[in-house]
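Structures are listed in the sections that come next.
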Structure I
Amino acid sequence: MNRIYLDNAATTFVSNEVLNEMLPYFTNIYGNPSSPHSFGREANAALDTAREKIATAIGAKPNEIYFTSSATESNNWALLGVAEYYQNSDKKHIITSQIEHPSILETCKYLESKGYKITYLPVDSDGLVSIAELLHNLNNDTLMVSVMAANNEIGTIQNLKAIAQTVKERGVIFHTDATQAIGAVNINVKEMGIDMLTLSGHKINGPKGIGALYIANNININPILHGGHQERELRAGTVNVPGAVGLGKACEIACRDIIINSQKLRRMRDYFVDKVMENIPYVKLNGHKFQRLPNSISLSFGMVEAEALMMMLDLEGIAVSVGSSCSTGSVEPSNVLKAIKLSPELAAGTIRITIPKSITKEDIDYVVEKLEVIVKKLRSMSPLTKSSIGEFDNV
């Protein structure tokens, strides 16, 4: 049986280049980077090198890169750290979008319980934030704005530079969760006016358990972890040196190969979508048709239950996701599918496919062949009819 992994938005394998870079820091160079002796200095030098690689990837300065345990921690820190620093000011308003990752949305809910006003910007049917809507909601009480660079479910890439500049013109702090965008979208934080940026290792063929937060030197923020004096006294805890080394290498590779990888992935993605549309009727492609991540495909199958589709594909050795991996276990449509106003029936039939760099046309042909058989079988058992579930991109 073929085994084909199509869930790269959830996580990716660690590349050999990254793994080889990390290995010495598990066994030979294992000192605590906070220790003043030679073992510690060697480890600290590795952190400095990793910081430089990450900074180069996003156009930042090395001393603006702070290591964390994950993108979730980075997102929490960005929101909570700024809110706590300015807790005695009159600025109690934060703007985000309705399609953010749960680590942003749940943190915003927590801040609401502490008296902050949160504006959740709507998006259009393609998943794009409106600049006009953002402008309408910015006011003198606005402390910060957080809008993701690219969506993890439908792949839509935001007009990041326009959003950042709109926010900066009003003297408001701008944060973006770029976890899915690194290696797919060219980002220069200085040119674009980004104050804080979140990224993670395991989405770009780096290790799990390591993330980073870029914080511009002119941004004031409090720590949310208290203890030692690591990370320039802003993030306590011994830094995961092998993880940081891996994240630095993964960022270096992602930016080095961004053009060739994006070109191949777009070709494979479009071939995949075209094959599905040609062979399977009553399918809708979600997200912006062109302004989307090169490896991302969100498809709604009419008259199909996505959970059943996912499990039957799994039996054929094919791994896909039903929306965001962080939302599994929920029977409700994800916040993203609700925000783009997908009908409940179509949302229930939506799967997320995120293809790897190694995919071939033969892989795609195999997947589409299995999809066609499984969808036909599920529809033969479905109580729904095409008239009950709205419009499709093909018939």
Structure II
Amino acid sequence: MPKKNISKTIKEINERIKKGKAVVITADEMTAIVKRKGAAKAAKEIDVVTTGTFSPMCSSGALINFGHTKPTIKASRAWLNNVPAYAALAAVDIYLGATATAEDDPLNGVHPGQFKYGGGHVIQDLIAGKKVTLRVTGYGTDCYPNREVEKKIGLSDMPYAALLNPRNAYQNYNCAINLTSRTIYTYMGVLKPKAGNANYSTSGLLSPLLNDPYYLTIGMGTRIFLGGAQGYVIGPGTQHNPFAERGKNGVPVSSAGTLMVTGNMKEMSPKWVVGVSMLGDGCSLAVGVGVPIPILNEEIAGYTGVSDEELLAKIVDYGNDYPKGESKSLGYVSYAELKSGSIRFNGKDIPTVPISSHVRALEIANILKGWIEKGEFLLTEPQVMLPTVKRHKGGGI
């Protein structure tokens, strides 16, 4: 008899979740199962694979409605703890970017690109329950006569506050080195001269989009873990690039897919939304993101069984090439090598430094697993899939 292909639907998996019968495992557990039993058996046995990543994600921010004032004001400029926010939206709507910096930052000028406090820190403070100073100016109209407002405000005082991140959860990213003779300060961390270290920023086999390289299960409306709460994918992130170079297993070997995501800040935790300062590069926001991958068939099971040995990152010189807008490959290295603590490059061993946290990524995957097992988190049907490319077998580097 011909082998029957496994085929499930998200609706069927949700029914199993509601009954407490769904089999949910983390991505690292799936790797071991697929290696031991094969993708076909794994697809039959497993319903959901959970993923996770925790890393600085600069293209992040908060969409806030701070509520009408008395007298009313139409914001033309706004600051939160002296960090400028974009105010040209409506009367009391503002958007605070994670990389905005305080205008009175004490470290500004001490070192180029060095700041102590920025938009990411304001967002974390608000989620932690702290009050911040809101200052707003307006040009005055008959409807909105007030020209300036300053007050303390917290998340509970805001009618609306959402994390709205244009580009999160990069599918893959570069391994950064520096071949110049001086230390450089980058968004990938401090890079020592003459390839003194190699920095990377992806959680490897736990990373959400590396477990679904062709975006077969992820799209607009996909429910996710975001900042310690339930959030949603609202579309492809800015710079989403499904045409990036792919390896033999179809997984991109450089920056490729990204997600645009949103969630209610009032439900989030400051553990999973953390303001950070990158020495010499500015401020950012570290965000926890976890995506559940429904195992609908053998093909998806195979993709979620990917190992760190199979996942490759492109080595790029951030001293010479990246500032010129170039990302020439100086070779490829596996995430197994990167996570080992050193890689071999140009005949010498170079220490590796993760910008993302594997420990926290695994914790996110396990939290999401627990939510699903308890029936607190159901999967959603994507309404529009992310832009992708035709799947291929073989080829690649």
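Kindly point out which one of I, II the value -12000 was derived from, the read-out being helix-only ellipticity at 222 nm (-39500 (n - 2.57) for each DSSP H run of 4 or more, over all residues; to 500).
The read-out was computed on structure I.
Set I, II, criterion distance in nm of label points 7 Å out along Cα→Cβ at positions 24 and 376: the highest-scoring structure is I. Identify the structure, out of I, II, from whose coordinates log10 I(q)/I(0) by the Debye sum over Cα atoms at q = 0.09, 0.13, 0.16 Å⁻¹, for residues 208-359 alone was calculated to give -0.35, -0.76, -1.15. Of the structures listed, the value fits II. Of the structures labelled I, II, one was used to calculate distance in nm of label points 7 Å out along Cα→Cβ at positions 80 and 384, giving 2.7. Name it. Derived from II, not from the others.
Once distance in nm of label points 7 Å out along Cα→Cβ at positions 248 and 352 is evaluated on every structure in I, II, the highest one turns out to be I.
Bear in mind that the values in this text are calculations on the coordinates, not laboratory data. None of the values given here were measured: they were computed from a predicted structure. Cβ atoms are built from the backbone, for glycine too; each structure is taken alone.
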